[in-house]
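The data blocks that follow each hold one structure.
Each reported figure results from applying straightforward, stated rules to the coordinates on display, with no laboratory input. These numbers come from a predicted model, not from an experiment. Cβ atoms are built from the backbone, for glycine too; each structure is taken alone.
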Structure I
Amino acid sequence: MSEIDPKDLAAYAETADAWFRENVVRDPGFMLPLTFMEVGTDQQFHFLQDWQHKVWEAGYLGAAWPQAYGGRGLDQAFQNEATKAMRRHGGPIMLNAIGINWAGPLLLDIGSEAHKQTYLKGIVSAEDIWCQGFSEPEHGSDLGSAQTRAVRDGDSYVLNGSKIWTTLGRHAKYMILLCRTDPSAGRKYDGLSFILTPMTVPGVRTVPIRKLTGEHGFTQTFFTDARVPAEGLVGKEGEGWRVAMRTLEYERGARGGQAGGYVSVGSDAFEVVEMAKRMERAGAPALDDPLIRDRMVEFMIEIQSMSLCRQRLAVPALNTDHPAGLPLSFKLMATEFGRRVNEFAVSLTGARGAYYVGDERAVDDGIWTRAYLNAFSGTIGGGTSQIQHNIIGEHVLGLPKS
């Protein structure tokens, strides 16, 4: 990539800022999801699909992806400016999270030319929604024990089994699927393969899962003699574990190449401060309580720490000891921070924290309770916080397994 002309970058940033200022819809007349894992209604889905397509069409999503695959072929700095403008004006989330953040970068890096031509443009334009088929009902976080079978039959694989917590599974056109092609392999990790799987073929069925938040952002996916094209194999048979681990590096932020935008709205501790001014403790604003003020200062310190960590991630010379150590730590730190901030916010609302979205007695229409319940999805997705602690301890710090 040639050197960036600062004038070109500044002009792009200015037009992006103007575009988002003019086009962002903050209140479409219904509740907008805080994360892509919270899209529970057709109304939400279609609004966000249209929004992502509009952002892409304007040139502010996928700007750094090659033009041949639906991008603009610009330097990553241009996309970064567009994403900043999107945040500044409070734009809705990008819907196709698994496509633009995981499947897309993976295919750009190691996919075949046919994969890139077939899938990438539909990913970034939101025409083709993707989901992830990793977790299974009986195996929890033990991803290596996946039992969904894929048997090669000519130019196809025949699938049987089940995947769970399939975000957007009801709407998805494709799935990134980790399945077992060789049950006789010596190590459980050696018999797995990674297949780009269409969700619209006979034998694929999704069943919505009602979450604690009340919506149906997840599904369980069942495969019954589902026949999918063998050309969807990424890498070779038996290399699925390696490909899946690479995919998780994108999910955890340890690798770049994502299309841009954001797929969740982070917790804003400054909004908690404003809410604490309105809540009362012993007849006075809650923020007057020295213990509450002290806790809020701690949150502000953490925000600054995470901001500096994010800046450090962009400096290669500061990431030489353990290249994935910082992003893995940041994922753990940021998701747990979101959970704790929202938990604290709910505690400030007192007994009214028991009321949920739609109840007139709820504080701020129940957004704090809703955000707290949804925060757990961030601490689970991409590897639970417990798994993240283990990975950092063993692979970054070199601690023993026991």
Structure II
Amino acid sequence: MLVTGTLLLAVFCLGIDMYVVAALIPTMADDLGEPVAALGLLVSAYALPNALLAPLLGPLSDRFGRRIALFGGMTFFAITVAGTAIAPTLPILVVLRILNGLGAAVVMPAAFAYAGDLPTATQRSRAMGNLAMGYPLAALLGLPLGAFLAGFFSWHVTFLAVALLAGTAAILLWRLPPDRPKATSAIGYREGLRLAVGDRAVLSVLVVTFVWFLGPFGMFTFVGDFFQTSYGLDTTQVGLVFVVLGVVGVISARTSGRLTASLGPRRVVLIGIACFGVAVLILPSTPPYLALSLLIFAVWVFGTWFGLPAQQAIAAGLNPRARGTILAFNSSALNLAAVISPAIGGAVIAASDFRLLGTYTAGIAAIAFVTAYVLLPRPRPVAGQEPAALTAADCVVECAPV
């Protein structure tokens, strides 16, 4: 429980740092004398290192151990967030956000790899599901708290609070049970990369992750505007709409962790993609019924956070020796979709409207469903695998956001 709670706190810190910027952009723009559009760089600056550099940083936990990678990454993250709290200009903020992203690129795959290394199936299952709650929990608790601190004090205080929380997480991570790899199991940097990119099963999982999340990230960028224009909601009311994301995300992540053992992770992923695809197809047609729109949005969120822990567990079980590296590549695929899909969604909106974006996104979901059905491994024993190692079947059936 202590291990899972510590890992969850680490992921929670990363989630707050990502989500809170959306609430602070107007205040930061006024304070820095910059246009709101320019402050959007802070979001991209955080996401790009995760998308591009996670595969280079992820192997650190395979080589030196999860605890050392987690402690080093979180300490670096805390220091750079503290720097963000005192940054005087936008260019310095952008550089520090890039450094934030570097720290996150180390911590995220190492946290899920640590969960995948836990000794019993029950521990692995609960840990994977609980870690998946980090981001929706950050949206539910961290975003409004960060906005409150910025309104009552300043945006500098918000980032300082995140830095203090991250520093606390770093101390707790150092107190985790040591897990330095044994000489017989530790692998070199190059070997970890080879095991990841040279494995067809790994590449298949990465393709599914990328195609799947081209949908949620692209449409999510514009869903706030949909609620505002369709129902005349103000900014505060739209913010309350996103409470749905936090509440339903937490519930669905925990549900996923409990049901994966009985349904199997592949089936859980397929159910999650199907729920998302149906929801985004229906959502643009729900006005003028706000309650119905919120219900459909909840189905969307449920599907996304229901399937993601199982997808992480599938990736974690492919090769125990290169678990950190593989999860880093999986994180990179997800963040690459986060970088690309908003631009595609914006082009679709500019060419037509939110209804076409819903149809387009549902089409992406259908492609992702077929891709997952064809490419994701089925839970069966792997012949010739070492008895002490976790097989893909063992981990993906029992380990399952994020």
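Hey, distance in nm of label points 7 Å out along Cα→Cβ at positions 350 and 366 derived from one of I, II reads 2.1; which structure?
Working: I: 2.1; II: 2.6.
Source structure: I.
Which structure, out of I, II, was distance in nm of label points 7 Å out along Cα→Cβ at positions 190 and 318 calculated from, if the result is 4.3? Don't skip to the answer; put the middle values down first.
Values: I: 4.3; II: 2.2.
Here the read-out was taken from I.
helix-only ellipticity at 222 nm (-39500 (n - 2.57) for each DSSP H run of 4 or more, over all residues; to 500) was computed and gave -27000; which structure, I, II, did it come from? Don't skip to the answer; put the middle values down first.
Working: I: -13000; II: -27000.
Only one of I, II returns -27000 for helix-only ellipticity at 222 nm (-39500 (n - 2.57) for each DSSP H run of 4 or more, over all residues; to 500), namely II.
Next up: I, II: which one has FRET efficiency 1/(1 + (r/R0)^6) of positions 174 and 374 (r between Cβ atoms, R0 = 35 Å, to 0.05), as calculated, at 0.25? Spell out each step's value before the answer.
Numbers: I: 0.90; II: 0.25.
Going through each structure in turn, the value belongs to II.
Could you figure out which one of I, II the value 74, 52, 47 for Cα extents along the principal axes in Å was computed from?
Among I, II, the structure yielding 74, 52, 47 for Cα extents along the principal axes in Å is I.
With mean count of other Cβ atoms within 10 Å over residues 14-21 as the yardstick, tell me which of I, II scores highest.
II
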